[in-house]
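The structures considered in this document are given below.
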Structure I
Amino acid sequence: MAAAGAGAEDAALAAALAGHRVLLAYGLFGEVVAALGPIGLDYMGEQAGWLRRLLGERRAVALPRLPTAAPVADNAQRLGRALLSDPRPAVVVGHSKGGLEVLAALLDAEAAARCRGFLALQAPFFGSPVADAVCGSRPVFGAADRVLRLLRLGSGQGLRDLTAPVRAAWMREHAAAVAALAGRLPMLCAATVVDEAARGPDRHGAGPSDGLVPLASAPLPGVPSVVLRGGHRALVSRAPGRDPVAVLRRLLRRLLGPAAATPPSPPAPAPPPRAP
């Protein structure tokens, strides 16, 4: 019965996404984790494969190549170019830092015009205490900056962009633009929480979180949100007890609304032939 239900839901989603494409934006170090797929470490890989089967075309699902530790503004420009590179409207899914970059990209009217909907997964819109801790220690931040530059993953500025002060200032500056975007584009924020003991002693003061992103940081004002159980990769990776495809199916159905909620009706039967 579960398989039959998923099949019907997939048929409805495929119909709702006909003529569209899906862009997936990695979070911090996503390109590194995704490269470990051949040894069994999943990061948005199963979701991308399911979407390609759903849409029936490999090119309908894109994972723009980004240095994920680059400054948010730089990657927002890259994502904007990716949206404009194809005339088809896109549903964009951004995980963690990728969600911040998608939001910034969509503040450009031309890029937003190519977007059908935005799904943010565990994005620290108001910052992360882990980034605060890393950037608050000069030796740690300096070492991180050197390593990121050496590996061509970005720079320390990409980490600073995740701190609470930087994010709070960005959200204040762009509050009106974000509200206007939310008023005209389907958007959905998804967060997760873990038990307090799993968060780490340095993050208890931030309240409920997924271990990296506080629950209070993940929703956008005026945008619907859902809260699920799990750690920071719970919505994007396969593990015992976790089904990232089922989660993405559920969230996309909610994002796209009634068009994706009901399987398409079968064609009406042909009328019987007239008697001679």
Structure II
Amino acid sequence: MAYDSRGKQYFVGLPQLRKIVKIPAKGAATDFWGTAPIPAANTVWAKHLPVLGEVTGLRVDAAHRSLWACASGWGPVGKRAGLWEFDTRSGTLRQLAFVTDTVRQHSFHDLAVTAQGVVYTTDSASGGLYRMRTKMPLTEEIEAWLPADTFVRPTHLCLNAEDNALYVVHAGGLARIALATKQITPVATPGKLAVDSITGLYYQNGYLLVLDNPTTPKLVRYRLDTAASGLVLVDALPLPLPTPPAGPVAGMVVGNEFYYTSTPAANSAAEPLLHISLL
């Protein structure tokens, strides 16, 4: 999920339906980038747009009026993992970069965007991180910013308030990465993180928020210690749902509130986004 503060609209990716849905602050949900047929092997790509696959992460870069998606897709070289940049106003696809490596498997999971329009995404299959930026020249390609096998199964990530460090969930726990040096520091947690049930990671007002989806979804709030190398548990906020979730709960921070939904429900105007206060 992602919120566009300038356009006052929300975006939700529906992986199984291979599309992105737009939800205005007032009004019904509509398709932002709709499902297209899976292309045939002999498709002439000069005459066709790339075809969106399973969307796993969305972020809005309000300053550049961009919606970023990490998603698989089909292009001239078949199905690949990629980063997609859309115009939040027109829905136009601004740029798309697929991973060119064919030796290893790749699967982008989540992404984070700096104020300068630089995007970082986790590659759960290879264990690396990739990077690209808005308005990237055609001569540049998506960058393997951290190599394969840096982590085991990295999934969710978020930026700190200063945009100079990433926090990344991986199979071994939680890590902090300094953007300037790429230095990786383990972050101590009070007890072992249940990484397999985490479906979101957020930074808000000095807290790390972990969206945990076991039997009953909740938002766990941690405070960073003074060295930013350890977490202190603050509280766990329940996320009430009117009915049992039909799929993993997705969420996003908007100001001092946390908005969430069970992913399939977001395709229906009868199922509004739910929210809780973070104050």
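Please state which of the structures I, II yields 22 when relative contact order in percent (Cα under 8 Å, 6 or more apart) is computed from it.
On the way: I: 22; II: 10.
The value was obtained from structure I.
Given a computed value of 25.5 for mean count of other Cβ atoms within 10 Å over residues 21-28, which structure among I, II does it belong to?
The read-out comes from structure I.
Which structure, out of I, II, was helix-only ellipticity at 222 nm (-39500 (n - 2.57) for each DSSP H run of 4 or more, over all residues; to 500) derived from, given a value of 0?
Corresponding structure: II.
To which of I, II does the computed value 91, 41, 36 (Cα extents along the principal axes in Å) belong?
This figure was derived from I.
Starting from the value 152: which structure in I, II was volume of the Cα convex hull per residue in Å³, for residues 141-244 alone calculated from? Provide the component values of the computation, followed by the final result.
Values: I: 152; II: 130.
Label of the originating structure: I.
No lab work stands behind these numbers, since they all come straight from the coordinates. Because the structure is predicted, anything quoted here is derived from the model rather than measured. Cβ atoms are built from the backbone, for glycine too; each structure is taken alone.
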